[in-house]
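Listed after this line are the structures, all set down as structure tokens.
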Structure I
Amino acid sequence: MLTDWRLAATAILFCCAVLFTCIETSAQQVPKEIAARTEIYAIPSLTISDHQFLTGDSNGKPVTVGGEFRIAQGSGRLPVVVLMHGSSGVGAGMDGWVRHFNAMGISTFVIDGFSGRGLTATGPNQALLGRLNLIVDIYHSLEILARHPRVDLERIVLMGFSRGGQATLYASLDRFNKLWNKSGVQFAAYIPFYPDCSTSYLTDTEVAARPIRIFHGTPDDYNPVASCKAYVARLTEAKRDVVLTEYPDSAHGFDAGLIGNHTVVEATGSQTVRHCTIKEGDGGVLMNAATQAPFSYKDSCVELSPHVGGNPTTALEARKAVSEFLQTLFKLG
């Protein structure tokens, strides 16, 4: 017959065994799309003009922007996708991508480049923030990830949408990396969704020796695909690793179809440079090619009210394509 202390010890061991079993079972039941941990970061950055960006002038206005790091389930150092929003800020569609990547075992870092600057959107007035400013935020975010013990520094990919897609595309330029990327880390790939490619920069075919995968819609009248085709042709001629995937019947923001949005509407009052050709001139000045004067959002080529809306079919196709690309790039099992 057990003595009182032996009986108590046996009861404690039994309870502990049951508790650990419950914890383990509970952990196994947590969906993979739920991150194991979420961390919120204050990202020191700058608000600067395009001229300052292009000339490397860091005498801008100090600002703190935000970042949400969701660490996927798994152990050790994990791959990461850094996500950069468009002109409407971090919207509902972002969470769908985050959950999808987390389910793949990929951590995510979502940058909010607006709230810390007192902005909610730039669509109706794109002059509120320099066209290249989000790239500064991206590089500063990379500095945070470069120091994180759960990040695989060889497997960090940048992905962005619209204005964020533009930032993603041009963050690949060697020149911009040398000017602004102080992290010591290079992105493993760049995935711009429906970026604006209407601007050409000096030496813009000299990009990082990493894959660039662009996803765009044929009828996009916000950021027309034609200018991206022209840029991709120049990159291809320079023997860069770039692929443009074009989807028919897919308006600007077509991946909103992933969250059930399948209605194309007019983005009333939003500015578009769809009929502008902008080129970097001497001294880091962006020029309107038609007028040979410095570009301004008051120029006659700037128009209003393009269309936006999701396409569930092509949204799923694009997500599948991105997933397959990352599975190969990250060597996921």
Structure II
Amino acid sequence: MVDWKNVNKLINEAQQILLTTHEKPDGDGLGCAAAMYHYLIGQGKDCRVINHSSLPAEYRFLDPDGVFETYRSDTHDTWLEKADLVIIFDVGDYKRLQSIGIAIQRFALKTLNIDHHPYPGEPPFSMNVVDEQAAATGELIYNYLKTVIKGPLSKEICVGLYTAIMTDTGSFRYNNTNIRSHEIAIECIRSGIDQTYIYQQVYESHSPARMKLLGKILNSLQFELEGELAWFSINATMLKEVGATKEDVDGFTDFIRTIRGVEVALMVFQSNHRTCRVNFRSKGKYAVNEIAKSLGGGGHRFAAGAVVEGLLDAVVPRVLSATKQSLISQNGHGR
């Protein structure tokens, strides 16, 4: 059980508070930041949301007032060095904060980490609040807010919370969905949020370039281990041919996982000339976090990833070998 009294004491003692989440942010981290921003502003705090990455187009609805900022040293350091507290959401690993994380360490700021990912190694936070049983970090933020707000939560707070829960449970489809997920959703809907609009913004606003890229992926999709493993790779040439961006690749492993018979979906993306981004998604028969960990990454049992040095030609065989060995081992017999 999380001791929310200690968390609240830390927050109450701070006046100038930074909220942030990991690079390439998702709905959980961004939704948590939006919900906490509205709460803290209501408490009279000097609060800012500053991330390493810009706000993805599908999450702009979370920021009608333009409070989400992208870190720039010349713009933010004067304010940042005076911050009393940094609240970090859903980070998994401190290095995923990138430039804003470097600045936090440079100014030796007090940090509160709230997450549902296990942290690899010794957590470098002043206070570390982790519950791996939570469906999303948004569930933890909801639990905190319910201890300090008497009565119903505001609509502005609930837009963030609903986004966090909806996206990290795959619209309440994934096996991490629990009773609490639905209880939070019910309260958010009662607050007056437009859940249909939120869903459409996140899942039904894809660019034509993204859809063309998906077509290329489907045409080159590979199946292994009697169809239980489906994998694909993406390089810069594929992006250029359809006019897509790096952000357009997000979520493809979730889609490939929906294919009948596929238990694990794997993506290897050549993100720059030095490294590849690897994503795993599992339906639940096989754990994939240990595979990611063996490649230098981590994550949940059924959703994990890593960044691997090298080009596709070298990285794909290495990742495939590790994945197939793990799945065969977990299945209890050879293939």
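Bear in mind these aren't lab numbers, they're just calculated from the coordinates by the rules spelled out. Everything numeric here is computed off the predicted structure, so don't read it as measured data. Cβ atoms are built from the backbone, for glycine too; each structure is taken alone.
Assuming 14.2 is mean count of other Cβ atoms within 10 Å over residues 199-206 as calculated from a single structure, say which of I, II it is.
On the way: I: 16.8; II: 14.2.
Here the read-out was taken from II.
FRET efficiency 1/(1 + (r/R0)^6) of positions 31 and 47 (r between Cβ atoms, R0 = 30 Å, to 0.05) computed as 0.20: which structure among I, II? Before the final figure, lay out the partial values.
Numbers: I: 0.20; II: 1.00.
Answer by label: I.
Comparing structures I, II by distance in nm of label points 7 Å out along Cα→Cβ at positions 55 and 287, which one has the largest value? Could the numbers behind the result be given before it?
Numbers: I: 1.6; II: 3.8.
Sorting by distance in nm of label points 7 Å out along Cα→Cβ at positions 55 and 287 in descending order puts II first.
Give the label, chosen from I, II, of the structure having the highest value of distance in nm of label points 7 Å out along Cα→Cβ at positions 127 and 207.
Details: I: 3.0; II: 4.0.
Answer by largest value of distance in nm of label points 7 Å out along Cα→Cβ at positions 127 and 207: II.
Thinking of I, II, which structure, once distance in nm of label points 7 Å out along Cα→Cβ at positions 63 and 103 is computed, gives back 1.3?
Values: I: 3.4; II: 1.3.
Clearly, the read-out refers to II.
Quick one: helix-only ellipticity at 222 nm (-39500 (n - 2.57) for each DSSP H run of 4 or more, over all residues; to 500) came out at -12500 when computed from one of I, II, so which one is it? Kindly include the intermediate steps, with their values, before the conclusion.
On the way: I: -10000; II: -12500.
Checking each candidate, the match is II.
So if we calculate mean count of other Cβ atoms within 10 Å over residues 111-118 for every structure here (I, II), which label has the highest result? Please list the in-between numbers first.
Values: I: 19.2; II: 22.5.
When mean count of other Cβ atoms within 10 Å over residues 111-118 is computed for each of I, II, structure II gives the biggest number.
Starting from the value 158: which structure in I, II was volume of the Cα convex hull per residue in Å³ calculated from? It would help to have the intermediate numbers written out before the result.
Values: I: 158; II: 143.
Computed on structure I.
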